[in-house]
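**Q** Some structures are shown below for you to check.
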Structure I
Amino acid sequence: MTEILSEATRQRDLIAKVGKSIFDRGLTAGSTGNISVRLSDGTLLMTPTNASLGDLDPGRLSLTDADGKYISGDKPTKEAFLHSCMYCERSADHAVVHLHSTHAVAVSVLADADPRDVLPPLTAYYVMRVGRLPLIPYFAPGDQDLALAVKAEAGKHHAVLLANHGPVVSGATLRDAQYATEELEETARLFLMLDGRPIRPLTAEQAEKLRRKG
């Protein structure tokens, strides 16, 4: 029990630290975005509803069971189901980051976005940290069909982009999920900066070698 409590304390502090870093650098605004960590006993630590990632109190984070049922702390984010449906398909992952980051959202509303893989392989680090990025069709906030749509892709992809909404990214650790989310946002920004100019992305062979390595 002492080991679990110690783990929970460390992860609470890390969630608050990562949340502030994300907020301070403008990757999310207001009370948007949420973070979770799956502890070794299967419970989930999650940012509360209507909480700013820039001002999280580690002691007030939500604690739920593996199915998202409330245990303690403040009321969990209303987007908790996005986290649960990633975890249920990705047993090796222990953290999820969901943001409404500006450039990723902008890419998600482009009319000609490829729903199978929204962004081209512009850089090696994008391919290694994100891989392919499927686009999840638009659903209204709170629509449980969104959970089913995310779950359908989560077994094959640890990062998905919700149309007109933002990215959901899981990782083996919170830092892994954070860095992949930031790489996704930076690649979306690069893509928009290119603004339809001819590009020279990595070849299919180059990208596949990196995916195997990543």
Structure II
Amino acid sequence: MNNSINKNKIAAVVPFYNEAETITQLVHNLKSYVDIIIAVDDGSTDNYSLNEQEYEKLLLIKNTRNKGKGSALNLGFRKSIELNSEVTFTVDADLQHDPKFIPQFISKMIDNDILIGNRLTDIRSMPLQRRLSNYITSKLLSIKTGQNIIDSQCGYRCYRTNILDEILPKSNGFEAETEILINASANNYKIEFTKISTIYNRRKSKMKALPAIYGFLRVLFTANMSS
């Protein structure tokens, strides 16, 4: 797909906050699979090293302060739209999403509008509390959207860029990913899942349990399913 006239056909949006240990490695891993990497620094303070001059495909955008994953995703999505990409991936910066699955995503996008990684075929490395929260949120979202949401909390996703304008979230936090799925369903866009590896490292998650639960419930009960 890299031979397309549009050199930005496959874009990857990478929101990150204080990921100095992993962000450079992720960009290195991604560069063989996409045409443009839109890395969105959400106000990092860890003196990470990421230089656009070192990576031909890298575009670095910076928030002046930490605003949340939803805000960073919005910035990245709007840039991908501006670049006229065909598909837009979202990839977390902590190396839990292996870029080797990108061709698999692409091959399945012919019949879908949004494709999300499904980690639940092998959950041995997934912490118990994450399994439970993912199960509950996925069930509630399936009821809300009328679609079979298997792994609602997976941030490894592929979107048709031409639908992003209609599904952009208003939320700034982690709940933005929930809001996107509700917005997509309200616009009758098809959401499917594809098997990926379940990778967890020992690094502490930046997602705080109580704010995340509150954000999810707020979006679940206030988001409008009418397009």
Structure III
Amino acid sequence: MRRIYAARYTDRHGTVETTISSDGCTLTMQIEDTVFEGEDFDSLMPVGGTCSGRFSLHGGALCGCTIETEIPLTVSTPEGDTRGKVSMVLELGEGAANGGLSVEKLRLVLEYDRLRIGSRGEHGWFEDALMDIGAQLPEGTFIRSCFNCRYADYSPYGHGLYGDMLCFANIREEYLAVVTKDDFWGIADRYERRVQETFLCEAFERREAGCGYRG
């Protein structure tokens, strides 16, 4: 199911109001006449490989800009589920000598039931920012999404800013039996699909401490 989020793109030439489309794996954003696609917010590449001189690219991906969007999601509370949203501000600098970007700053804010809880400090991954927000939530309250699902994990090889989780709902019992990193290597390539931290499907079950490789 494709979802569309309101978005704002800003660079040295100004600001463009647009949308970001997501199918749970790939992100698509159009700015003026150029369509960008990628599996992560920091790997959006122009479809066809070329774009106008307005845009900065590093390794073929959009940089030198700020991307803002709001992602609707469900928050589970002791009183029941309620609608909420995560607002993202992502600053992407220009290419740096070390091969990365000069700046990559992420800030997330969760809003639900008139509450507003933001990630503290600077983060380079949704994982850290969502963990930060989760630690501030009232007891018994959590974001109902892949990030908090017992069958979603990150690869031991590492992961990107966003959208790099592995869904093991296809081998639930084997995944839940994982305790050590060595255990995880045995199933690491048998995931069903890659998913985004904010995605949600019918296989969701709340993650518990000590579950799988991620713990």
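Every number here is computed from the coordinates shown, using simple stated rules; none is lab data. Since the model is a prediction, treat every value here as computed from it, not as a measurement.
**Q** Supply the structure label, taken from I, II, III, corresponding to helix-only ellipticity at 222 nm (-39500 (n - 2.57) for each DSSP H run of 4 or more, over all residues; to 500) with the calculated value -10000.
**A** Clearly, the read-out refers to II.
**Q** Let me ask something else about it. Given 17, 13, 10 as the derived value for semi-axes √(5λ) of the Cα gyration tensor in Å, for residues 11-66 alone, which of the supplied structures I, II, III does it correspond to?
**A** Comparing all candidates, it corresponds to III.
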